[in-house]
1. Suppose you compute mean count of other Cβ atoms within 10 Å over residues 79-86 for every structure in 1, 2: which one lands on 24.0?
2. Figure out for me which of the structures 1, 2 the number 1.03 belongs to, where Rg/Rh (Cα atoms, Kirkwood Rh), for residues 55-150 alone was derived from the coordinates.
3. Ranked by relative contact order in percent (Cα under 8 Å, 6 or more apart), which of 1, 2 sits at the highest value?
4. Of structures 1, 2, which gives 1.2 when distance in nm of label points 7 Å out along Cα→Cβ at positions 71 and 87 is computed from the coordinates?
5. Matching task: -0.72, -0.93, -1.02, -1.05 is the computed value of log10 I(q)/I(0) by the Debye sum over Cα atoms at q = 0.19, 0.23, 0.27, 0.32 Å⁻¹, for residues 63-102 alone. Pick the structure from 1, 2.
Structure 1
Amino acid sequence: MSNIKRIFILGHPGAGKGLFAQSIAKVVGWTFINADLELEHKLGCPIETIIGLEGLNEYNKTQFKLIKKLQEKQHIVIATDGPILNNPKTFEAFSSSNDLLVYLATSTDTQLDRSKRSASHLLLGSLEALYDKLHQLRDESFKKYCHLIIDGNHSDIDYQVKQVIDKAEIDKLDDENILTEKD
């Protein structure tokens, strides 16, 4: 069995991190934790605009503390907040070999399509402009620091979950919730 004890799902607002993380947790029998505040997604502007630079510094410190606290737990799958990699210190927190960082990569069009399903937007700006800006600001960091990049533009979630399980080298539960050998 693998040394992976935690799977962090990273990605942009509207990528489907929560559903994806829940699906993985269900298949492997781990606990799902939703650590995604969805502020950018709900308000339609970057976190820096919402809370300002001073607020961003505090937000980054809080995110770092949250990651460290989550790393005390085992067998968890976490949907993270979009701006989680804004803070270079957070990279240090993810240096544990027991963490698997998965980037759920999606296009702006996919994000917009998925966002139509949510009625909880209090938009202060254009979602399309927000998503485009966030791709410019964060895509490189996600690609650089994540161990696995999943193409989230496709709807075959079973295949995507299998990719994560294979990468993590963890056993999964069968239909009767009994651990079985990895496929």
Structure 2
Amino acid sequence: MIVQRAVAPSFATLVSAVQSARPILAIDFEASCLPWHGRSYPIEVGIANGDGTARSWLIRPAVQWERWTWTEEAEALHGLKRERLLAEGRSVGSVASELTRATAGYHLIADSELDDYWMRTLMAAAGFSQAPAVGHIVNLIGQLDLGEEEIRACVDLVDRQALPRHRAGADACWLAALVAALQRTAGSL
């Protein structure tokens, strides 16, 4: 099954999100490998908002992903073993349903276009015909009209918070903190 994007968030949609009360939610996936190593599937997803509230789900690999690629390189990066996913992961249907409910009413922002691919892969495995649209942080940065120096200062500020990385919830928190810093900076100009 091929899952279509619900409605890909256009630049105008992201502008509207920033100008309206509709909140932005950061999202991040960890995966079995990067796509250039083979067929890649999501193993963890995390979401976070600007106040630091976060949630993440370990994903038990779907039966149809059984022959897809798993790399030791990815495992070393996120620290998750397949055995743990099989023991502690939630079914793709459960994660997809909960994720859809948790993200309703939000504009989803990721720092990699691969997150949209993994969202669609998860939703397809769960039998959903559409996936929530995942936008990219670059579009938001463009709308905020910040210069390179302001962007670098925001990234440095968030990096100084020493948030853990390479787990979906932690990466979503980092991105949510960056979005908040960018919005504060744009609001002070």
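1. 1
2. The correct label is 2.
3. 1
4. 1
5. 2
Rule-based calculations on the coordinates, nothing more; no lab input. Quick caveat, the model's predicted, so the values are computed rather than measured. Cβ atoms are built from the backbone, for glycine too; each structure is taken alone.
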